[in-house]
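Structures for review follow.
Please treat every number below as a calculation from the coordinates, not as lab data. This structure is a prediction, so every number in the text was calculated from the model and none was measured. Cβ atoms are built from the backbone, for glycine too; each structure is taken alone.
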Structure I
Amino acid sequence: MKDCVLFLLFSALCYGQNQYPKDYFRPPLDIPLQLSGNFGELRPNHFHSGFDLKTQKKEGFHVYAAADGYVSRIKISEVGYGKAIYITHPNGFTTVYGHLQSGFGGVEQLIKKEQYKAKSYVIDVSLGNNDLIVKKGEVIAVSGNTGGSDGPHLHFEIRDTQSEKIINPMYFGFDAVLFDSKRPAINSLVVYPLEGNSVVNESKRPVTVNLSLQDDGSYLAEKVSVTGKIGFGITAVDFDDVSWNTNGVFRIQAYLNGKAHFGYQFDTFSFDETRYVNALIDYERYKKLGQRVQRLFMKNPYPLSIIKSGDENGIISISNNITQSYRIEVADFAENTTKIFIPIQYSNVPPKVAEIPVTSKYFIKSKKENIFSLENVTVGFPPETFYEDFYMNFDVKNGVLKLHDDIVPAHTNFSITFEDSITPQKDRNLMFIGEMNGKKVSYYNTKRYKNSFTIYTKYFGEYKLFKDGTPPKIKSDKSIGGKWISDLNELRFTISDNLSGIKSYDGYLNGKWILLEYEPKTKKLVHRFSDGIVAEGKNDLKVVITDNVGNSTIFETHFFRSQKP
């Protein structure tokens, strides 16, 4: 009991040692706040680093500075946060606003100035504390759907300015407007045999355990019969009173025989840690079934700071006739809590379900360098590319590398090299290594040296050397050649490439470079006449589109436009 109390005190100190101002930041939107994603939510290859705030399924809402400060960074990208603005505040924190449609007022003027200066839509600019000062409640942007966004919303973050760690915005008083009286829901409980002699419910493979809902809202699991070492995992989601959708849970804490055993809480973490989401979840199950089972153990420890664990790293050893009890508590930020009670008993009944048989001769030792070659392909894995040891499928047929399945996560890049001494030298600049997913080919930046082609990736799958000799396509959405288009506010094009993908796009009006905004989701390229480059009367237009291996297409025409009201 004493050890349990000490652990809980230690956890409370670790989880709650920082005091954050509750009334310093205002909401970045003036509409009722609703979450489509919360802090720490499990996402592909990362933990979600802030709030995704709904914008009623549309763009165009004013975005407000959460507090006084200065715009310290503007990052415009075709992916990720899309158009993003960073504001540094005098209290030691920085707020981030992503997926914006545009800046507003002086912020938008600065964005355009920097883009024209760089002659690029994509920019990443750091600013000084006197370059662009903003006040709390000042409109800084317009909400949108740019970058890696699946629909209109505002991504909002709070970071520690010094360390750049991301902090749960709930600590800054947002729980007062995102009211939550609902307990998290437990969807499944999984038990994992963790060594050769481990058996769970007569199985040497992971087992899903039935749960019974109790009158008090807790769950009682069916008895788990075990020999050897095991670990548990759960799938769980949370709800609040205003968002009407599921979100991630805030805290999970497991207890063995009443003693704190393994847990984590989404307070703060660094971007360097975020890929450890793939170690935390059962990655293979996620890829096969779409279920993100959060594992409450570490077979091989990994440095994820949110985890608090004892020496056992969440692993339970069962080797005698003593019955043990295991409890899992899942909580949201408002401390609404759901509990699972799991009785564990020793059993030496032999397994009826055997381990999955090994069919590969290629064994990966995660702590060591691994290099394998077959025909004209070599793959190289630096030490600690993977979290655990495993047998890897590796084959080359008809020029296609079949490298395992995407059921094992890589934490860092590994290399794939193809040798090709047959293709003529003149064609090699058109070649690249691509990943095949059915008919879809994903381009990888390919380094070429003599007969070798090399890429770096974090993903298993099928890879092949491709040759792309076809230039991109571009089409004006409206016929403008030789016409008066005074009623149009913008030029809009659809662009595409059939293989290696779009690398660059440049436009010119009367010989002057113009800004073209590219949205890969819609394949649209847009120039707005409000930039002030278009001339009165006749305008000569030239647009150059280049793919990733250097094929280019030039679109040229002329049009007439009057700027007079």
Structure II
Amino acid sequence: MTTHPRRSLGRVLEDFGPTLLDLIHGDADTAEEIGGVVIHDPHDEPHYPPHAVVLGPAVHGPAEIGRLLHTLGGHDAAALIVRGPVEPDPDVASIAARTGVALFALTRGASWAQLAAMLRTLLTEGDIGDAGTQTLGGVPSGDLFALANAVATLLDAPITIEDRRSHILAFSGRQDEADPSRVATILARRVPDAYLRILEGRGVFKELYRSREPVFIAPATLDEGETALARVAIVVRAGDEILGSIWAAVAQPLSPERTEAFREASKLVALHLLRHRAGADAEHRLRADLVTTVLEGGPGTADALARLGLVREPTVVLALGLAPAPGADHTQLTAEHQRLTAAFAIHLNAVQPRSAVALLGDIAYAVLPAPGDPTAGCERAVQIATNFLERTGDRVKALIGIGSIAHEPAALRRSRTNADRALRVLSSGQANRRVAAIADVYIDALLLEIRDLAAANGDEFAGPLARLVAYDTKHNTNLVETLRAWLDAFGDVASASASMFVHANTFRYRMRRMAEVGRIDLQDPAARFAITLQLRLMNPQSGAPTRDAPSAEPGATRSAP
């Protein structure tokens, strides 16, 4: 059983080494609380949470490793992981000792993506709210890696806990004592297909799923001349439901005492798997509740932020929604919202592990740390959102609005409001983009809100523009379009006439007629501003104001004074 805290560096080494990780330099017991996992990018300046574990896929050689260790020391990082094999180097050892950053080597053949996923799984188990001290069988509830080590101690053999698809949920230490098939299983996080075919051909799974006793499986080799250990496996059940199985690599059949211990261990694993599954659902609901509390503001905001791990620095709210799609199937839209929210959460967890995402209604809100300069924080949020939408492609048109930087918990409600405002501008089609910060579309947001106010008051167009609209409607002319083109071209007749595909003299005639009908003095700056504002508030498709009540759909209201 583990003797290290769940989120400690020593626990990482205990669970993943030496199968995946080798400690090259430094002390794994220095960092009691790992703050997150960060992937080093030499072309970007990532945010390093305190005591971060940094993955360096592209970092090679003592000189490059030494420089990065020195940099990470200034960010209070806990460890650097590079691709092995790595030979010990006295200069690197000196830097590691001076900075306090431990250096690990990742085994050849292991996937960086799998390592990142396993580290985050280990670090985030039970990190929402107060996990308390609940245990099942003396093992922290839901901690599958600690449970795997406990069962391995009982059996004196390396074990894996697998789901029904033979994917690895957790594994114990001492995997290096097993055979090449087990090592390949750990590296890939699933049992190799060739090994599965051998087991299926022997009828192992049929026997395993029918029995409630441990099943002994003779050694199976994938390559000629390869050595292999036998396996003892037992199914994990909750009533009649099969949750998974436990596999031990052994040199000989288990003794009666260890067979009984294995049988009892399967019952304990079942409880942990049920707790793990229920905890995932409960954690999702709890996270949504915490994000809702944060976005609504009020006295509980600071506590909710603390439980999300976001209380000590500025934050910004991102709002993810779908572009309006008239006639779309509601069930399909609901599923698409959920799919995008899950993908958004995974993306943000990769680039900013301490972010929080929840789907509230039809909008997925993310609370993202934004340390440092507010302008830089906003630009980083835009870049993160843009990268996500580039990855999702154009099959579904998703849009992301970004709010203002919140320097204190009370300001998060305003950040959420501004994110909604930016998203509404994007949904209205007035901004030819898919990501926008409120600072970039502030005027467009104001215009939409003025349009809402006009609709709520039942206002109608009056004065010069009302006369031009009435004349166009009665005589089938385009004086409003002529005026719009002239204003858009800053009074340049040549440009304005070209935009309407008419001769300049024809355009001048229309301008004179427009001035007469509308009784407009275009030499008056106040008059030009008033008419420009009213034109911006008009329905751009029909060229006339609408009198519909404001719609809840962003950008749907088009009434104007």
Structure III
Amino acid sequence: MKKIFKNINLSATTAILGVVLVASSCNKITDLQPNNSFSEESAYSSPARVALAVTGVYSAAQMGSYAGSVDRGYPFGAANTEQQDARGEDVIAVPSFYLITYEGTYSPTTANNQGMWETSYALINRANVVIEGVKKAAAAGVITPALATQYEAESRYLRALAHHELLVHFARPYSHTAGATHLGVPYRTVAASSPAGVDINKSQGRNTVKECYDKLLEDLNFAEANLPESYAAGLKVSRATKGAAIAIKTRIYLHMGSWANVITEGNKLISSNAPFTSPIGGYSLTATPSGPFITASNFTNSESIFSIENSTTRNAGTNGSISTMYTKAAGRALLALSPIIYNSSFWLPTDLRRTTMTTNDGRGYFTTKYPEFSTFTDANPIIRYAEVLLNVAEAEARTTALSSRALALLNAVRNRAVTTAANQFTIANFASGNDLVQAVLNERRIEFLAEGHRWGDIHRLANDANFSTGGIPSKVAWTGTTFASWNPSVPYSGARTVSAIPYTDFRFIWPLPQSEISTNPVLAAQQNPNY
């Protein structure tokens, strides 16, 4: 009897046998379309169907289902950006028909953390199923070994991306213990495509954080070695490339505090002198800070390295799309910019990222990075060349006091938005190396505002010796503001009624979801404390 593989949710341990393939269409980017079903015997029976299986991994990265819910952009279609922003202090959840709450109220049955866990592991499982499948297809002569290796590299890139997202939400940062020996998440590399595979996944416990990062780097090194430098047209941003694997490695090493390795990886993508360009992939900063967010060039601009596609037929819709959450116009605008960041003295009033990339409705301020609120087709940017430059700038500033290269990289990003020469940094602006590091950290808050980076920085810096956030900072509640609260000329001094959560508080990280621990006794015994 043939086994038919349906469009099912494969969470970490309640996985059902199966692969999900994505039907082809005329979509110009990655053909993210509703799923079809194929029998086990035919799933990898032709080059076209193998290609569909690989596209299915990207589909799982863009949007999965969880707890009976779909179309919310989990894990990477929108939800990762929205959740990471809302966990920090630089955006405000605006009351509406529902309220995003990330202020320590989560439990093992809360939908949002459950959704991130389940859809991330569904993506991981789909990647593992495809890795297994393309190897068999190559062995059977359906595709060439070289193509199978490339497909495996794409799957391992996405697998690494998902595991790291889980680590920053469900585990303490790398520096929490000497040698990062504390609990991370289960790093899954076995496909739930057989009863044995299901059993392995259902009984796997949490790897240590060090083991997780070692496996992340193993996956990304494989991806770097076996991915193409680019693809044709828009696929150069929506499909994993050699440059994307390297770029994510600069982020991974930043989280590890491995500054020398950040620099080594970054140097593969950064020319010796300004204007900085990449010899791999041809990346460079766009002329203006808004360049990567012009919808028509989301997938063709020079700065975007890897983004997740949202199409008119497959997106997170009115309940979860990135434009719905952030865009005022006709969007619901459920995430406003906080006066904490908007009024910060380090964000100059004349900065183009303020004057051309924010807007107000007479009540608060919002980003304009995601304008397609009618079609929900804005790409979700995962990593841009600006991040690579700032990752290396921070690493250089941490290892060389008053590093001239750190300053040059910082200025490359900052000066396209701060165009008045008198306001641009020189080395004389910094009394110490730590001052320069702090300037880079400040720049990250401005440059990546509304792109889901703030939580990652809070997480990795929570117990940093010199730049500790102390945990989750206190925040401004929407109901505690008026339009006058936003004033770039006066640092915000109003009430922060959403209390800080110290790093030592158990709520700093999320609980493993009940849907997971109820079926895996090993993980049940490894629940994060006090949940």
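Quick one: Cα extents along the principal axes in Å, for residues 272-487 alone came out at 83, 58, 33 when computed from one of I, II, III, so which one is it?
Going through each structure in turn, the value belongs to I.
Using distance in nm of label points 7 Å out along Cα→Cβ at positions 192 and 520 as the calculated read-out, with 0.9 as its value, let me know the right label among I, II, III.
III
Oh, and also: Ranked on volume of the Cα convex hull per residue in Å³, which label among I, II, III comes first with the largest value?
By volume of the Cα convex hull per residue in Å³, the leading structure of I, II, III is II.
Ranked by volume of the Cα convex hull per residue in Å³, for residues 152-303 alone, which of I, II, III sits at the highest value?
Going through I, II, III one by one, volume of the Cα convex hull per residue in Å³, for residues 152-303 alone peaks for structure I.
Out of I, II, III, choose the structure whose coordinates give mean projected area of the Cα convex hull in nm², for residues 424-479 alone equal to 5.8 when calculated.
Computing mean projected area of the Cα convex hull in nm², for residues 424-479 alone on every structure in I, II, III gives 5.8 only for I.
Another question, if that's okay. Given a value of -2000 for helix-only ellipticity at 222 nm (-39500 (n - 2.57) for each DSSP H run of 4 or more, over all residues; to 500), calculated from one of I, II, III, which structure does it belong to? Walk me through the numbers before you get to the answer.
Details: I: -2000; II: -15000; III: -12000.
Considering all the candidates, the number was obtained from I.
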